[in-house]
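Peer 1: Following are the structures in question.
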Structure P
Amino acid sequence: MSPAIEPPRGGFRHPISTSQFILDYLRTHTEAYIAEMHRALKDELEQLAQDRGRREKYHYPRYHSFEMQVQKLSREGLIAFSGVTEESDAPQFEQWDKKPERRYYRLA
């Protein structure tokens, strides 16, 4: 009787490390907010899939997972809140009286 093969633990494997992408992005851009970095990672994965001739795009991390990676890097002291906040100008918040704030991060 052969042993059962178990799938690897964890979620999707990305060709780009999310935490490394965040650090590299903040090296090239002085500071950035989470949605900006998340959007840049999605664009990078789409470009990589196109360059490699893949029929299907790579799965990208959900916003919440990406946000958790930012918080983890912040706890580890690799990145830090820069102190800059601004109101979000996203169209879905136009009718809101109090709009959510964007928090900018930089390398620590």
Structure Q
Amino acid sequence: MMGLGPYRPVRDLERALERGQLKMAVAAAKDVSHQYGRPIGLDLALRFLPLVATQQLDAYDGWACRWLARWLSETPGVTADRAAEVAASLAELPAEPAALDTLREFVAV
């Protein structure tokens, strides 16, 4: 008889994001941060923004600005032009979901 496998909060987080379950994703992100002793990665944090834009638009600017601040501090070689492009994409995201693709490119760099 096989028991449950090890608890993997990252998988729970990814599933919650895929399903659009913002509250569950926030709880799972806290578990991940606690387990690994650091915030979730920028790429994973970015996946929250479209959910916040559609489910809690009034909170979007705060989320987007916190993500931008992390991106600025964690990305080597940031220029003012790149920061402006990222900020513009974040501003566009609530109305233009395709802006997420542009933001993913900046995280991948």
Structure R
Amino acid sequence: MSKLTKEERYEANVRNGFYIWHFNSSINTVKNILEAKEGKLYVPLYEEVRLRPCPKPPLKSFVIKAVLDELEKKELWRVDLLEQVENGTLEVSQEEVQFLQRVYRLNITHTH
């Protein structure tokens, strides 16, 4: 079985509808390409992207702060969700438990 090259993996993601960064971008690593495909790294789909003009772009510092604030909210939500699953206060299916154990290496001994 032949091993796929970085370029082939990138092209597969584009063919599958991911609005992915430029091939020559520094973020474009095999690890990131695989994580985007597996849903571990969020990449929007082409159908979700609606490019619009921006006649007066906001300051870079404002954009960075807004993005960091949203990432922090998302991380707090994720940590809370995982704690609820580990503590058994949130019902999840066996399939969801297996996914969470695989992705987050959780030690979940109970299922509902």
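Peer 1: Taking -12500 as the value of helix-only ellipticity at 222 nm (-39500 (n - 2.57) for each DSSP H run of 4 or more, over all residues; to 500) derived from one of the structures shown (P, Q, R), identify that structure.
Peer 2: Computed on structure P.
Peer 1: Also, I was wondering about something else. Say we calculate percent of Cα pairs over 22 Å apart for every structure; which of P, Q, R gives the highest result?
Peer 2: R
Peer 1: Taking relative contact order in percent (Cα under 8 Å, 6 or more apart) as the quantity of interest, name the structure among P, Q, R where it is greatest.
Peer 2: P
Peer 1: Same structure, new question: If you work out distance in nm of label points 7 Å out along Cα→Cβ at positions 33 and 65 for P, Q, R, which one comes out largest?
Peer 2: R
Computed from the coordinates by the stated procedures, all read-outs in this text should not be read as laboratory data. Treat the numbers as computed from the prediction; the structure is a model and nothing was measured. Cβ atoms are built from the backbone, for glycine too; each structure is taken alone.
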